[in-house]
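Please go over the structures that come below.
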Structure 1
Amino acid sequence: MNLRKTCAARRVAITGMGALAPNGVGVAAYSAGLRAGRSGVGPISRFAAEALDCRIAGEVKNFRAEDFLTAQELRRVGRSVPLMIAAVAEAFAQAGIDWRDQPVAAKQAWGVVIGSGGGTPDFTEEQYRRFFSGQLGRVSAYNVSSSTPGALASELSLHFDLRGQSHLISTGCTSSTDALGYAFNLIRFGVAERLVSGGADATITPGIMQGFCVMGVVSRSRNHEPEGASRPFDRSRDGFVLGEGAWALVLEEREAARARGAPIYGEILGYGSTCDAYHRVRLNPNGEEPARAMELAIQDAGVAKDEIGYVALHGTSTLLNDKTETLAAKLCFGRRANDIPMSSVKSMIGHPQGASGAAGVVAALVAMNQGFLPPTINYSTPDPECDLDYIPNHAIARQVDIALCNCIGFGSKNSTLVIGRGNL
């Protein structure tokens, strides 16, 4: 029995979105930032970064964590927790769901499947700092429980009293793409009716920043010009800018969502994932497996390649990633690759690690619903090996019905989603 064909009638609607990004807190502000091509990258403010080679990052600004958790609760969790709680609260509000007044049966029907590459590393680093500085009595009693990546999903379930499955997918940079793909399949195949999905990462910490500096993958030449440092596909790019944020989506079986009168902002149509099986942190430069992930997602969606009107690229601003992803797009789309507008929102928000996929999906959804496509900013010098239409520097007016959202990650992972505009 072909399970996919048996369950093909179940469609997965996106009925709510939430966004906390370096260039805008809230979906409306995030959308406005994307349309304006506004960078959220600046000097690191969270800790003293003068000794680091890279002293800039995409921090979420004007966010009050205390609006979502008490002071006591904030001492027991990492920054990604209140970020994700805030994003989910906005997504529920958009979806018209009052999570505070749900009967037990409804709470049991809501599950959580989110992605995060780092979980809560700021909390964990602080506990190690206290331990190694001899402050043993100040090590938190929640050191173990709150340091596990899965705690992020648990905190969401606890905060909103969601009693269905509570899972976290951690697959590096593809984490939230994979979480959305898993959630999509759970609803499509009848295992779940409604899920909270998306992703969050808040990895701007002294230890992680130093680790990326040692690896030589972050931009070190534009500390004096932070807004121009993340420049995907530009010839002068010299590494990514670390970012943070949270992007949440409410997913429901489409007919059930329509029956309750829910707004439908879009649909997940297909998901594909592959592995290069090549290297711990480097991509295979031949681009074959990223291209195959795109192909699988398109096949799974049951659409033609000619129907893809926009591609949200991973576009980290590293020499190898951008070149390889460009090649992968050409392998997948052939000659038509030159005609499809593509862009990387990381040029504006930095690289939010495992939350990247969800950031791209929400960006594509708001753009499709508002009739524009976001730009790749800081694109000034073309790279002969990166020669597609990256929507340079300025958003364009365009009505698109179907988009492809791509992610490439450490560990040779490649994951892709195909999404459709609402009410197709």
Structure 2
Amino acid sequence: MSLLAASRFPRMFAVRQNFPRPVPLDIPAVVHEQVGAVKACLKPGQRVAVAVGSRGIANLARIVRSVLDELKAAGTLPFIIPAMGSHGGATPEGQRHVLADYGVTEESMGVPIEASMQTRELGRTPSGIQVCISAPALDAGGIVVINRVKPHTDYHSRTLGSGLFKMMVVGLGKHDGAANFHRAAVHVGYEPALREIGRMVLARAPILFGVALVENQHHDTARIEAVLPGAMEEREAALFAESAALLPRLPFEDVDLLVIDRIGKNISGPGMDPNVTGRRAHAYSTLLRNDLEVHPFVRRIFVRGLTSETHGNAIGIGMADATTERLATAMDRRLTQINALTSLTLHSAKLPVIFASDRDAIASMLDTLAVPDTSQARVARIATTLDLTTLELSEAHAADVAARADLTVLGPPADWVFDGEGNLPDL
């Protein structure tokens, strides 16, 4: 192994992306207004299943509790369904544990959680896709789905990504529905499968309304909107456009090395958001030239560790070029394999080159860039693909940063600081 001398590491400086910072929402007040606009569909005494997922959505517990309070005020009897496909190891206990990480428990929400993985078939779509949905949700008098709307991580679309449709299809589908969707998607396409299955769920399941969430670049709630079934497909397209415009991204399109401190299911379905990294589970390359014409183009990715909330699910680590022994040790291979096999994204579970320390990994990744002077490499370091307000950039970016009004330098360039074992402190 060729390890670079410390003098050949590029010096790094901290930068803030100057995203707009709107006034925070009064979540209970907005939820009260939004649910009030659709409450004609609610009936006193009606059992209502509230679908809650596994992503690290901003203010999730507050939003869910506010929705539950409004349902109770309308005289209904709400309960929570973990709507997260195969996440949590595809077990009731695992899915309860995932919700608890976000502060969603029976005690904090004041309602029961029905975590059964049992599903029932709703029918088959015109192209023959079997549609399954949570049996406890179907047994309820109505279903409310809550999810963040954002661009999907596995395919590109201008109108439909991750949102209410995906929650109905994949989340409420549990392991059976998630597997059926992904198997269909590899044949007919992600978006066509999502629309086809979602339309059948809307037609045959007792969906009362959806609560669509949009987040801003600061990973905070920018919009909460209750949407009735008849308007769901059209409104999701408009909310998708708003979300795509607010999606935080790296400040530069061309990066030699991206260092990511943590990946996990609470950050993104594939652990790290391909909309940020440019690497998708079904198509990526380690070539140093951009033959796939992806944006952004990141030549090398080093992932240092996992989030605690992912419980060892290291899905997405296969999109990296390097990682650490501590991540490999923390990886729960069973959880990761279940997720990869269900989503048919087998690359996502592969382990990249494993290094004993951060220093060794960074040195080796710089060496593989095949450039004369690695101290001039264009390097970026982020905490996660959700946290892009503050990041570190190498000196090679300095002139471009100085010309950008949307970037503020937070300090002078400095050498990397490794501890006695050659590892970095977390951002």
Structure 3
Amino acid sequence: MRTVRRLLRRPAVAGALCALLVSPVPAASDLLSVTRAALANDAQFQSARAQRSASAEKLPQARAGLLPSLSLSGTTQWNDVSVSRPLEGDSRYNSHNFSFQLTQPLFRWANWVQYEQGKLQVLAADALFEQARQDVILRAAQAYFDLLYAQDALESIVAQKGAASEQLELARKSFEVGTVTITDVHEAQSRFDLAGAQEIAARSDIEVKRHALALITGSTPDTLRRLRPDVTFSLPVPARMEDWVERAQSESLAVTAQLANQEIAGREVERQRAGHYPTVDLVATYGQNKTVVTFAGTPLSNESETGTIGVQVAVPLFQGLGQESRVRESAYLLDRAHAEVDLARRNATLLARQSYLGVANGIAQTAALRAALVSSQSSLDANKLGYEVGVRINIDVLNAQQQLYVTRRDLARALYDTVLAQLRLKAAAGQLGEPEIDAVNALLE
């Protein structure tokens, strides 16, 4: 349990929430404002917040089993009595009584164990809530960069369409003077029409991505700040992948929650075994009884007060073997909890490795695509020149144009994927918070 508390008290995990929960702005222009809007408006996160508040009530409910309980009971009744012997007569009267009972548990081991379970349930709920917070940050970042990529793809297609239009016009003029064949015109027309169809799809995709972002943030931003063209990335610190794997195995919020659940399951076995133990309670009672009887014309009054205090011991002897079954059931559930902790650690390991490799590969890929972009531009320039002097044909220029714009689009995708991989790596280690979002904001224009 100390390990669970230590993990949840990390400043990067527990402290970032308060700073992020602010009112959303009407038009989110950068990742930080989008994240804040998501934390304030995302329905899934609000559900997690309500669940965390509900789970926090487990502790006072469990504590109630250790505190005294006080009950009040009372009755009033009308009595109609007929007597035949030894004297004949009728009597009608009211009787009233009330009593207080105070019970203070002295030894109820199951209640003590349940109180410890209540504290663990709150810790598990805190871990799940923090995990939900990190999840909404990742979803907001994914939607943010998906929209940016959709806009970049549209710009690339529009530029490609413009270049294809220029090449089509040039091919038509060249065909009119007889320097090229009709095939060159058809090829240019085909590329222009294809770019037009891709533009329609790209504009539709932008609308879909815009509404996907609004689903999380509650509003559609007017504009988004883009990544700087010259942005560069460095390897995570620490640079060894195994260090991140170790952090994920011990500090992942999913692992933290499962560790708490495992401890809860272990204490549940102890709580069920306590069903065989005796219970000891301090019981104190106080009561009053008042009866006024008119019998044979003579009023008779009876008033009494009683008070008791003592220790009550209950020893379970036989319960139909039900308690033994509940002990076995809780033992099986503990085995399941062990397996779920193991699964959570394996998933955390996989996520850490994937995210780390995503960052490392993204760095290499962006460097390669930047070099390819320069080469593609040089190839396009050379093909245009060759077409003008007659050593290249129209399809060579069209292919070079397409390669240039595809490379631009791939570079944008690689940049966004690298940023997201950095955020996922932090989340895998339970360290995703506002400082990480600020670091990404520093990379924006």
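FYI, it's all coordinate maths here, none of it is from the lab. Everything numeric in this text was worked out from a predicted model, so none of it was measured. Cβ atoms are built from the backbone, for glycine too; each structure is taken alone.
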- Message: If mean count of other Cβ atoms within 10 Å over residues 135-142 computes to 21.4, which of 1, 2, 3 did it come from?
- Response: 3
- Which of 1, 2, 3 yields 0.00 for FRET efficiency 1/(1 + (r/R0)^6) of positions 183 and 319 (r between Cβ atoms, R0 = 35 Å, to 0.05), as computed? 3
- Taking Kirkwood radius over Cα pairs in Å from the coordinates of each of 1, 2, 3, which one would give 22.3? 2
- Supply the structure label, taken from 1, 2, 3, corresponding to distance in nm of label points 7 Å out along Cα→Cβ at positions 263 and 351 with the calculated value 1.4. 2
- Note on the structure: With mean count of other Cβ atoms within 10 Å over residues 31-38 computed for every candidate in 1, 2, 3, 17.5 is reproduced by structure 2
- Note on the structure: semi-axes √(5λ) of the Cα gyration tensor in Å, for residues 127-166 alone gets 38, 4, 4 when computed on, of labels 1, 2, 3, structure 3
